[in-house]
Structure I
Amino acid sequence: MSGKMAFLRHGPLDVPGVLGTRAEELGFEIAEFRADCLGDAQPDPEEFAGVVVMGSIESVNDTRLEWVGRERALVAAAIDRDVPVFGVCFGGQLLAQALGGRVVTSPEPEVGWRSIRTDDPTLVAEDPWLLWHEEAVIPPPRAVVVARTDVAVQAYRVGCHVGVQFHPEVTPDLIASWIDDARCRGELTAEAHLALWDNVDSLGTASARNAVRLFDGFLRQADLLPGAV
């Protein structure tokens, strides 16, 4: 089964990455939208097999950003129409809010490659995953928490919807662009830079392999990919 897959982006660096590549490999037609641009057309969820909400440097709780509320309404419309939603970091937080959960300041930031505790390693591997967040999800009602660290929930699902706090989409090139951007904004120390970049090729390769399994699992449980292996 295939169809069209909508990817909601929030800036030039919030790209589909590994997830977009996998969707195309599986025969989905990819359509990317800039959800943060109020003048841009937004997708009608009913025209898509699924919606993927990417990350952002912004906060889902920033009421000054009109586009955040608009995108939350779009995600809620997808949920109401039983269109599967996959949320990444900011996207996982926005999905949680649309499902009735909350997003709060994380007890501490998590930036870097981490192992996580998982209840379903066939869906969410233990490691490696790239974490980069300062806020955390309070899971919505009926959510099944799939993975966590001592600091925050890392993955949850509600019906056909899945939200993750980590970044399964990353590639070494994408990480390099994030590092450059964060350094320019003065939000990344040299020490954190080295921790992110050390062994990035091997970690990125393993992460991409785990991301394919995760995305296939999301599609399969949403009946969009019953036979994927």
Structure II
Amino acid sequence: MLRLHDVSAGYGTFQALWNVELEVRAGEAVAVVGPNGAGKTTLLRAVSGQLPLREGDLEMEGRSLRGLAPHRFVQAGIAHCPENRRLFPRMTVEDNLKMGAFIPEARRHYAERLAWVYGLFPRLRERRGQIAGTLSGGEQQMCAIGRALMSRPRLLLLDEPSAGLAPVIVRQVFELVRRIRDEGFTVLIVEQNIQQVLNLVDRAYLLEVGRVRASGTSAELRDNEFLRKAYLGI
């Protein structure tokens, strides 16, 4: 479904990604793990079209997306749930969800998609008229994911969905991601909570200083001696 070929990207004179090769197949959940500053968020920004590529190519279902405007990435089936949720805090839950359905195809099926998201996250239905900035951290994460799902993406990008949440809420968020995956969505997730995310995904990539250091199935990454010592503390 998604292929990155020799991708390099950065900001101004700073290069954040170097020659990244990555693949996500239809129906998979794939994680990108690594320390702060490794380039994980930059990678998702490149995949969602927010950051132009310096080198390489990005393909979605065999079609190159390089050079397209960011809204074209949404039309191609990619939805990005950003780090720190980035809700519109003074708007209601339902208005935030409506913002996720801005492309013409999603607008035509707005009522159907809204009902589906409320079915997936009943708490959002209960809070539909509440100002988003007053929600709990876990509820805000539900709203952010729900907003991304409103465009009916074929590939969902999740950037640090557990960041800043209490441990009990982190478990709930990972269960939400598992439910989304079970609904048949293809997911690319960036996460620092390595041990938990490896229990969720099919495959993973370890990113360090903008380069892929290791990749493989979740079991292979758990058994990787370098990753076990450096990141799992075992």
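Once relative contact order in percent (Cα under 8 Å, 6 or more apart) is computed for every structure in I, II, the highest value turns out to be that of II. Work out the source of 1.0 here, i.e. which of I, II gives that when distance in nm of label points 7 Å out along Cα→Cβ at positions 33 and 177 is computed. Considering all the candidates, the number was obtained from II.
Taking 25.5 as the value of mean count of other Cβ atoms within 10 Å over residues 49-56 derived from one of the structures shown (I, II), identify that structure. Here the read-out was taken from I. Of the structures labelled I, II, one was used to calculate mean count of other Cβ atoms within 10 Å over residues 25-32, giving 14.5. Name it. It must be structure I, since only it matches.
Each of structures I, II was scored by FRET efficiency 1/(1 + (r/R0)^6) of positions 73 and 201 (r between Cβ atoms, R0 = 30 Å, to 0.05); the highest score is held by II.
To test your reading of the models, identify which of I, II gives 3.1 for distance in nm of label points 7 Å out along Cα→Cβ at positions 129 and 153 when calculated. It must be structure II, since only it matches.
Across the set I, II, distance in nm of label points 7 Å out along Cα→Cβ at positions 113 and 145 reaches its highest value in structure I.
Every number in this text was worked out from the coordinates using simple rules, so none of it is lab data. Quick caveat, the model's predicted, so the values are computed rather than measured. Cβ atoms are built from the backbone, for glycine too; each structure is taken alone.
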